[in-house]
Every structure is written in C-alpha cells, then in structure tokens.
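The structures considered in this document are given below.
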Structure I
Amino acid sequence: MGYKASIIAAMGAGVLITSAPAYAASAAGQFNVNMTLTPKCEIFNGSGATGTIGNLGLSYTSFQTSASTASTNFAVRCTNTHGYGLALDNASITDGSTGLAYTLNLSSSSTHSSSTNASLTGLSGNGNTGQTYYVHGTIAAGQDGTVTSGTANNQRTLTITY
C-alpha cells in the first residue's frame, strides 16, 4: 500500500492525522479589589431612615402630689461595630408657656428614671438590627404652673455623633 492509500485507509477508519499537535494552555493574573466604607448612623423605624422620634406627652395638674412621667422610644442603626453617641440638646427645661419645669433622661432601658442624663456615649453599632433607646420625661410634683390655653409644644433635638 502506498502513501496515498494509507492516508485514505486511516481516514476511513475514523482516525484523523494532523501535522501539528494540539496544546491546552492558560494564564492567570491577580488583582486587588479596593473597597471604601463610609460608616453611617440614623434614626430608623425598622424599614428605613426616618429622622423622627415619637412625641413625648406629659400631663400635669397644678399642685400634683406625685411626679408626672412619660416615655417615648426610638431606634438607631449604625454600621457594625462603629462607635457613636447620643445627646439631647437639653435635659432640664422650664416651659415658657406653662411655667412647668421638666427633665429628660436618655436611656437604653425602658425603665423610667428621673435622672437628667442628657447623653449616652461609648455605644457600638450593630448594623441593620438597630438598637432601641428611650427618652423619659418627668415633671416634678408640687408645681403650680401658669395658666395657658391649649397645650405647650417644646421641640427638642437628639443628635447622633459618630
């Protein structure tokens, strides 16, 4: 059998003869992913940022023999492990309309306290879960007040520093 016949016979048998060998090759390289995280803290309601805290309603009757107390709560979420603090603009106030003196207490506890803790420091964020805090208000007993019509509204400010 000649040269032409052997090629034809090999092709007929399902064998393909090529002149160049096949090579499998690959190459790899490395790169860095540079990330920047800007930490954030916010007052939120469980589904998103609100910036609002529920009103604190204090009722008082002149010459009352016991203190009047009330509380409101709010949630703060901060980037995981990021440090932050909370501060009220004032914890001891005398309302200009009613003449009643009252105090505010910022706390991580739902238990009412009549102290005048205007700030909480050294707090650490826990991400999306958030943390609940309370503002407790107290009008001390034995105050006379000043006659006014309607209800006094004292807007207060809570600041988150991070």
Structure II
Amino acid sequence: MREHALTFRAVQGAEDLARLETALRALSAAIAEEYCTERATLTAAVLGPAPVAQAILALRGDQTLGAVLYSPVFSTVRGAAGIYVSDLWVSEGVRGQGLGAQLLAQVACDGAARWAARWMRLAAYHHSHGARRFYAWLGFSEADDQQELRLGAEGFEAMIERAG
C-alpha cells in the first residue's frame, strides 16, 4: 500500500474546522490548560466574514498530523507587519520529525504573502522545556526586554464601559 504524501492546507470549511478544533483540544490537554473556545467562536474567528485568525492543517491522507493558528500584528518598533502564532500542535506520533518547523514555515510564507509580514512572535510556557528548546533551535529568542501583560474578560468589559 502506498503511503500518502504530507500536505498542508488552509482551514476552509466545516470539516477542516472540526480537524482544527480536535487539534486545539489535544494541545490544551497536552499543556494542562482548559479548552474554552466554543465552535461558533472558532468558526467566526477563522471562517467568518471578517476573520481574525488563519489556520493551516498538516495532513497525511485522512489523518491530521499538525495544526497551527495565527494572526497578523503590526509593530511600529519593527516597522513592519508580523505574525503571532497562538497555537501550534503536532501529533505525538510524528514529533521530532520536522513537522513543527514545516508548519511555521508555511505560516511565514502565508503571512509574507498576505500581510507583507517580516517577523514572527509566539509564546511558550515556562514548564514546556521541549517546546522552548525547539523554538530556540529554530532561531526564536526570549524577549528579556518585555513582559507580557494581559487584560482578562472582566477588565476588558470594564474598559469598554469606561469608554462610554
């Protein structure tokens, strides 16, 4: 039996979205985080009339081997658009074979074509030593000069209320 070739495909419809959601749920479980995104929210974010994120699947035949979710950002300090990778998942059975690097390369190509992106940003948990080694191997460096700050849903709603 002939083995199917590895293909990369942008998430385009309901079947792809279901594959993406399964991958994102697996990622959340692997990093011990609760998956909180409802299907309708993910659908609007990726496939809606004004998508705020893009996603690519890595497939071999009917099997989803990897997925990545990303969005554009702009930096006046860098003077260019960039890409924020919010989620990268590779199936445990194919980790260490270069698929994560291939997915990020697909993101770079898409971001460069779509937004003229020239840089990429992502985050890794402190306890994810393997992921941090992988990203360092690819050339990512820790941003010692910045600290990520977050405004949660409650604070976000309060800010909107203050705006009147």
Structure III
Amino acid sequence: MNSNSDTIAETQSPYERLKALGVVLPPPPSPIANFVTHIQEGNLLYLSGQGPREDDGFLHTGKVGRDVSAADAYHHARLTGINLLAVMQSALGDLGRVKRVVKLLGMVNAIPEFGDHPSVINGCSDLLIEVFGEAGNHARSAVGFGSLPGNITVEIEAIVALKS
C-alpha cells in the first residue's frame, strides 16, 4: 500500500473498514460458564476468551495439526476476532471509542508436535489491524494448549485501551 492509501485507510472508521471487508458483526456470544464477556476498568476493556462460533451457533472443533489444518485454524482465529469485535461493540456502543488494541492471548488446541501457533493467531491479529489500522497493532502471545473448552480449535482474549 502506498502512503496515500495508508492515509485514506487511517481516516476510515472501523465500521467503514468492516463494511469494506464484508464483515457484519453478529450478536455477541453468550458466556458458556460463570463469567462475563467483558469488564471495563478505567480506560481498559478486558475481553474474556472467545472461540470460533459461527452466527448459527456452530463451533469449529478439533486438534490443529491433526483434524484441522493451520490454514483452516487461521480462519477460525479470524472468526474469533469477529466475535471479539462483537463483544467490543456491545460493551462500548461504538468501536470508534477504541484507542488501541493492547494485548491478545491466543490459545491453539493443537497436537504436541504442532509448532505454528503464531500463524494461526495471525487470523485475529490481521483482522484487528485491518479494522483499526495502526491502533490494531498489539502485543501478543500465541500458545498451544492440550485442550480447550468444547474442543474448540482456538480461543482468544484481548485487552483494549479506550479513548478518554
């Protein structure tokens, strides 16, 4: 992208960017246990872990590296990012209140031999950068887990800084 298109992209709202990406935010997923989807403390919004849930409730499951390819898991992480955005929208009322995505923790339900966790979680990271521009760049951990709730392929949580 050249600097002119970078400038144009930076002036677009998150909603304009979502529309350009063809992304429609679903209703935020409900918690699956005894917790809330988010907590705001001061100018920070803490988002509970979300998974790859489709609009119709279908959850993508399986072990990455055995049942699910890294490429498919990338798309699951992108879907998880959409669900995180839905929670942000519900919590804030306006994605324009996001100052910066501060941190992601990406968990991959993978076989022990799998080693490409970062490229899987890039599905969510890439989306957040596409939606928020420079403010979508974040610190991140991408790690493998022996299992995740309901055998989902990925779970991602986030910390977001808000504008005053």
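Numbers for the structure displayed
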{"item": "Value 43, 40, 29, calculated as Cα extents along the principal axes in Å, assigned to which of I, II, III", "result": "III"}
{"item": "With relative contact order in percent (Cα under 8 Å, 6 or more apart) derived as 17, matching label from I, II, III", "result": "II"}
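Where a number appears in this text, it was derived from the coordinates with a stated rule and is not lab data. Computed from a predicted model, the values in this text were never measured in an experiment.
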